[in-house]
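Participant: Just below sit the structures, each encoded as structure tokens.
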Structure P
Amino acid sequence: MEGVRAGYNVPIEYKGERIGVLGISGDPEEVGPFERYGWIETSGFCDISLKYS
């Protein structure tokens, strides 16, 4: 597909509501291991930030 990069898009949810997406561009074989780590870190950050805002 033209204009599309390889990689992963992972939804970010807070209290059951989708609030964003984490996109990791690159060869899926190379960036795959970072998908879960990125999701965990981003979700934790959102939980803390939104809880105290």
Structure Q
Amino acid sequence: MEQFKDLLVFILIGSSILSFVSNNIESAVVIWIVLILNTTLSTIQYVKAQQSL
């Protein structure tokens, strides 16, 4: 779960919250999709790196 400690993740979460508060729900949803994609791809890359060792 190291992927959640990345600065980009915190920036995306903050942006999502700001978008939601400013009543821009579409942007908040897109940001969450990007966040999920980023975390998924990072996890896949981490697992593949561990398997190669």
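Only the coordinates and a few stated rules stand behind these numbers; no lab work does. Model, not experiment: these values are computed from the prediction. Cβ atoms are built from the backbone, for glycine too; each structure is taken alone.
Participant: Compute distance in nm of label points 7 Å out along Cα→Cβ at positions 22 and 38 for each of P, Q and report the one that scores greatest.
Facilitator: Comparing P, Q, the top value of distance in nm of label points 7 Å out along Cα→Cβ at positions 22 and 38 belongs to Q.
Participant: While we're on this one: Kindly point out which one of P, Q the value -28000 was derived from, the read-out being helix-only ellipticity at 222 nm (-39500 (n - 2.57) for each DSSP H run of 4 or more, over all residues; to 500).
Facilitator: Clearly, the read-out refers to Q.
Participant: Kindly point out which one of P, Q the value 12.8, 41 was derived from, the read-out being Rg and Dmax of the Cα atoms in Å.
Facilitator: Only structure P yields this read-out.
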